[in-house]
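Computed from the coordinates by the stated procedures, all read-outs in this text should not be read as laboratory data. Please read all numbers here as calculations on a predicted model, not as lab measurements. Cβ atoms are built from the backbone, for glycine too; each structure is taken alone.
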Structure 1
Amino acid sequence: MRIIGGTARGLHLAAVGEGDAKAHLRPTSDRVRESIFNLLINGGYGNPLRDARVLDVFAGTGALGLEALSRGAAEAVFLENGAAALALLKRNIALMRAVDRCEILRRDATKPGINPGAAFDVVFLDPPYGKAMGEQALTALIPWLAPEALVIWEESLPPIPPSGFVPLDQRKYGDTLVTILKAPS
């Protein structure tokens, strides 16, 4: 697993192998991550990452948030509560030398509480597949989002977004379905 583009292009992140089923770690493949970022940057959304405040939900290894930092995001906040994932996440932030632009919140994404900072412009949502946790998390995170924030949601089945979210695009990559939504204004 590596950073695909931007200032940290080619940086190898901590190895997870095929994932850790017990810890619900299923890293987004380099191919899917590259497709997501190509779509974001070349898909008619302008450059939503430039100077953005990014939230990586069910962060796991943090690869999505770190990729966003490499491609121009100002800061990334990682929402994760699994011990194995937190260890990998801390290691990857250190490998990228991005400690000063990252914050880790050890919280349940479906019950995140109050946002401790500014609203988020871009949200990566990569819940465990098939458990409806993405729907719960996004509903709970609505107060955390900037008006018209972009939400990039990875799931195995078509997600059911909360009321007011506008679907912008949906692409299938193997068993991963990527949906891009715009938050209410």
Structure 2
Amino acid sequence: MGLIERMFGLVFGGGSNVIRDTAHVFRENAENGAGRQARIQGQAMQQYGREFEVPRQGGFDRFMDGVNRLPRPALALGTMGLFVSAMVNPLWFAERMQGIALVPEPLWWLLGVIVSFYFGARHQVKSQQFQREIVGSMAHVPQVMENIQALRSLRADSIGAADTGQDARLGVASILPDANAALDAWKRRKA
């Protein structure tokens, strides 16, 4: 038993793990690495978010926002237009497609890069705007919950809705009949 204890003591040490400590030399601790990566990602997102904190209110900014909104609808409507033209005038469509067949492959690659870059950047901006809106909405949750609770307590079928509490005048007023002009007029007609 003493020999086994000494061997375990040699491998695992007195309170430290020699294997674990040796492994840290050759391999990064995954948990610590993930924490560092999260901090780097958070700092990058904060920096990127600061670029969009300035409100755009000038005429040029509004014009450019409008121009930025054109490519997606133009691509979608253009593609649908091609389908319609293929059905309406097949010869005209076939002539245009023969022209597209002459476009060299590197130009197709360049078009793919431009379109993917545009849509990727647009997706990033919209995603961050959505996240900011979600954070803004979440900030209102406690107030909304209070309002919902207050509204539910005002329902006529909730317990104690007609309770007058300690108010004696309200208690007396609640048992006295109210004046009802329509009922009075009905009684006069019947009499």
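From which structure (1, 2) was relative contact order in percent (Cα under 8 Å, 6 or more apart) calculated, if the value obtained is 5? Please list the in-between numbers first.
Numbers: 1: 17; 2: 5.
The structure behind it is 2.
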Inset, instruction - Work out the source of 1, 5, 5, 7, 7, 6, 6, 6, 6, 6, 6, 6, 7, 7, 5, 4, 4, 3, 1, 1, 1, 0, 0, 0 here, i.e. which of 1, 2 gives that when P(r) over Cα pairs in 5 Å bins from 0, in percent is computed. - result: 2
Legend entry - Identity of the structure behind 0.95 (criterion: FRET efficiency 1/(1 + (r/R0)^6) of positions 89 and 121 (r between Cβ atoms, R0 = 35 Å, to 0.05), calculated), options 1, 2: 1
Inset, instruction - Taking 184 as the value of volume of the Cα convex hull per residue in Å³, for residues 33-112 alone derived from one of the structures shown (1, 2), identify that structure. - result: 2
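When helix-only ellipticity at 222 nm (-39500 (n - 2.57) for each DSSP H run of 4 or more, over all residues; to 500) is computed for each of 1, 2, which one produces -7000?
Values: 1: -7000; 2: -25000.
Comparing all candidates, it corresponds to 1.
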